[in-house]
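Please treat every number below as a calculation from the coordinates, not as lab data. Owing to the predicted nature of the structure, the values given are computational and were not obtained by experimental measurement. Cβ atoms are built from the backbone, for glycine too; each structure is taken alone.
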Structure I
Amino acid sequence: MTVKVLIGALITDQFKQDLINEFSNLEFLFGETEQEEIELVADADIYMGNITREIFLASRKIRWIQCPGTGIDKILSIPEIIDSDVVVTNSKGPHTEPMADHGISMMLTFAHRLRDLWEDQKQRKWDLPYYDEKMIELNGSTMGILGVGGIGSAVARRASAFGINVYGVDVDPNAGGPEVKEIWGTDRLNELLAISDWFVVSVPYTSETDNILDRNRLIHLKNGGRLIVLSRGGIVNQSAVLDLLDNGPIAGAGFDVTDIEPLPKTDPLWEHPEVLISPHVSALTTEMWDGRREIFKENLRRYIANEPFIYVCDKTAGY
């Protein structure tokens, strides 16, 4: 009986042709909308895309779900998937380098007042005195990273090249590479905040990390420290950040992810002069998308060969 594969993400004409050419013994179905996927999923054995509860409940025999991204928190919000024997894999890896680039770019925007400089350029304004002693030297500063996995390690490599001293908190004491001076447990998170000129959030969103950086935590950030939030919304308490920007130690905050996406136009984060916001775009390079397609194709090869998948997720741990 022919194995049917429903594709709901990463779809391009070239990707379709590549799949059909290489995996001619499989039947591919392509859904462009949730409704199309609901109509097509009933007989699918494999699903690749951003599955919803409605899609999953309309399926009868899915055995494997390939997440086209890295975070599986939305998949694991579907209790029927957690309770099933369906294997969930993700596409970790290709997003890490561009996300780390983006994090460093946010740091440099703060450190060298690039937003102010851009505004001056638009006004053809040459104002050297304004910037005197307002530039921040990265060399010799300290970075704390919450979650020193793929993203955090990539940030650490770049930060180290700038002469930044990097420390991390992670559940894995062996996380990170030689650029990270020490890895501490979560019991030392306050201590990490207290030494950090730059604090990078790159930990997965799970029940354990939900709102982990609340006001009681963030108050421990080094005076004048800045936050860079890269991994997921829901980890950092945004209201606390706004309060502590004006009445506490936080000097700036960069968000590529927020609790609600899109960020509501009425959210006060938009208005704060020391907040940078990008709309969850830090990983969006051509190389990243191509890398995710290659991961799916590699797992398809392994499925056919009855070999272990790469990047199998732990549905209990949440990543």
Structure II
Amino acid sequence: MVPTPTGQGRTAASPELVESIRDWSRLTSRSFVPLSCTTSAARTFRAGLVGREAGNLHVSHLRFAPHAVERVPAGPADTGGGRFKVNLQLEGRCVVEQDGRRSVLTPGDLTLYDTSEPYRLEFPEESRLLVLMFDHHVLDLPPAAVAQLRACRLGPEGGVHDMVASFLASMADHMDALTGMNAQRLGNSALDLLTTSFNLELDDQVAVSRHEKDRLRAAVHDWVEANLASPDLGPATIARAHFVSVRRLHQLFRDEGTTVSAWIRTRRLERCRRVLEDPASAAVPVARVGARWGFPDGAHFSRVFKAAYGVSPSQARARALAARA
């Protein structure tokens, strides 16, 4: 980050600078969710932040002196829940803690944590990082799976993680590029890459655990995602593809607090939502989007979409396009 003074002369991609831990707490709380920041070197504390919107992502590039960050949700009145944050450590070190897990991050490492639950970040030295924040529903993974990722370290020694981290690091270096349709597309690409990285981590966890149910669940999720457009997708075809009974398949999803049909519908609706919000697909008729992802009846598609997202498909598209105009 370029040390441009706050206020006069600061461009859209120049950092907002602060010189006190109290101002940093206010700035990060305003940029992310309510947070508490502390430091043992208050007199020399300096920090800066650049924030941009990229589709469903809020992207922030930060540099700061040593300090600690704590998130303690304050109940129903707290407005900061329902989001995930992903940190890419670019310089320095970070200790992240959530759900009883503790990981130490060095440059090139990624981690995910949930703003709905308490967490703590400690930066023992000057650090620079990229933070991506997004609502729970935009991540193409079931909640039970995401819970296994909280505060895990995803390091550059894994080839896929390294490629994902390189792409995200380039976002930090080119914050000016996150405007208009470029921001939308780059944000979608970042989410797709993160989902790939997280799926790989989950597959690795399953392989290590050698638990048959976990392996089956991971295989079923991957197979469903790859076949969402198939009109024959359903409990019978999924069970047959994995050589299990339909009864066992239903039990597998009951353990996750859902049903096979509900999971398929949710994943299809999410694919539809992403297409509708993509400016590049603005000319594709709403009915065709629904039919592409398993909703051949336009009226039915509109009803289930509105039940899931609170607005009709046409309204979701119009709202997304208006926000990016």
Structure III
Amino acid sequence: MLNVGRLRVLKEVATHGSLTGAAEALSFSQPAISNQIAKLEQETGTRLIERGPRGVRLTGAGELLVRHAESVLSRLDQAQAELEEHLQVRRGRLRLGAFPTAFVDLVARALVNFKAAHPEVDVALEEIWVESAFDRLDDGELDLALVFEYSLSTVLPEEHPRMHLLDDLMYLVVGRDHRLAHARDVTLEDLRDEPWLEYTQGGPASRVLRHAFYSAGIEPRVMLEIDDLLAIQGLVVAGVGHTFVPGMALPALRPELIVRSLGDQLPTRRISALWPKSGLSPAAAAMLRVLEQAALPLQDQVRAGSAVSPAGAAAPRDT
């Protein structure tokens, strides 16, 4: 087995074209470099360098060995860097903030995989909203923040580094006995006179949904303003009215509900991960990779819409 340290010495001799240059690069003495090359030649059973008045040059065997040495040393350096990162993650902590529906599936799924790979990391979770995310990151109180922005709302400031994870669609939710539960197609016009159970007025979901109604020339009929999804579900099941739910929340819906898509009539929200301007901690970097992987199947689920809701898709009735 060839000695890796001596392969690195040979590589530096090839790079610098002299034993002196290699010695300076590796902080060795020149006699030590000569000794390492001599031992490597003994290991290989052939001459690897030839000395001349202008320095040294590699023999054919030396050139062949250096080509392989570069690949081997690169892989070893990568392995060492990943090992160091792994040890840093193992000793670290992670403070993750997210909006409520991110916890339903995305964060839950990511945490299972993250804790399996890094069981010793201390993970702290916190509910946050986009308005506070930037300050929490700047103040060093969070390592990662999951936020959203709607396609119809103001774009988030760009000063923080970020990664786009997925796009989340909005869906109409009605009770099983609602007249639109089995309609072949549903539009905003069909909701003109229907009572709407609205998320608290003034919030981001409320603003973009009202904008969608107004753009369609409809004044929404608001039955109740509330920011409690459990309460809203109960009222929808009872037939009090309809509501709108983001795709990421569909797996948490009650089985008595029917989910309908309105296509591009409803706004889409962009889900992103943000981190401090100073950069990612090792634990945050590891979690970011896990979140990216967890978001891939979730994006497909969100696009599938009612197929991932316990209620399932409503089969349209023949008319």
For this session: Can you spot which of I, II, III the value 12 was calculated from, given it is relative contact order in percent (Cα under 8 Å, 6 or more apart)?
Result: II
Exercise. Here FRET efficiency 1/(1 + (r/R0)^6) of positions 98 and 250 (r between Cβ atoms, R0 = 30 Å, to 0.05) has been calculated and equals 0.70, so which of I, II, III was it run on?
Worked result: I
Problem set entry | Value 2.4, calculated as distance in nm of label points 7 Å out along Cα→Cβ at positions 186 and 298, assigned to which of I, II, III | III
Exercise. Looking at structures I, II, III, which one was Cα extents along the principal axes in Å calculated from, given that it came out as 65, 47, 40?
Worked result: II
Seminar exercise, completed: Output 2.5 (distance in nm of label points 7 Å out along Cα→Cβ at positions 74 and 242, calculated) maps, among I, II, III, to structure I
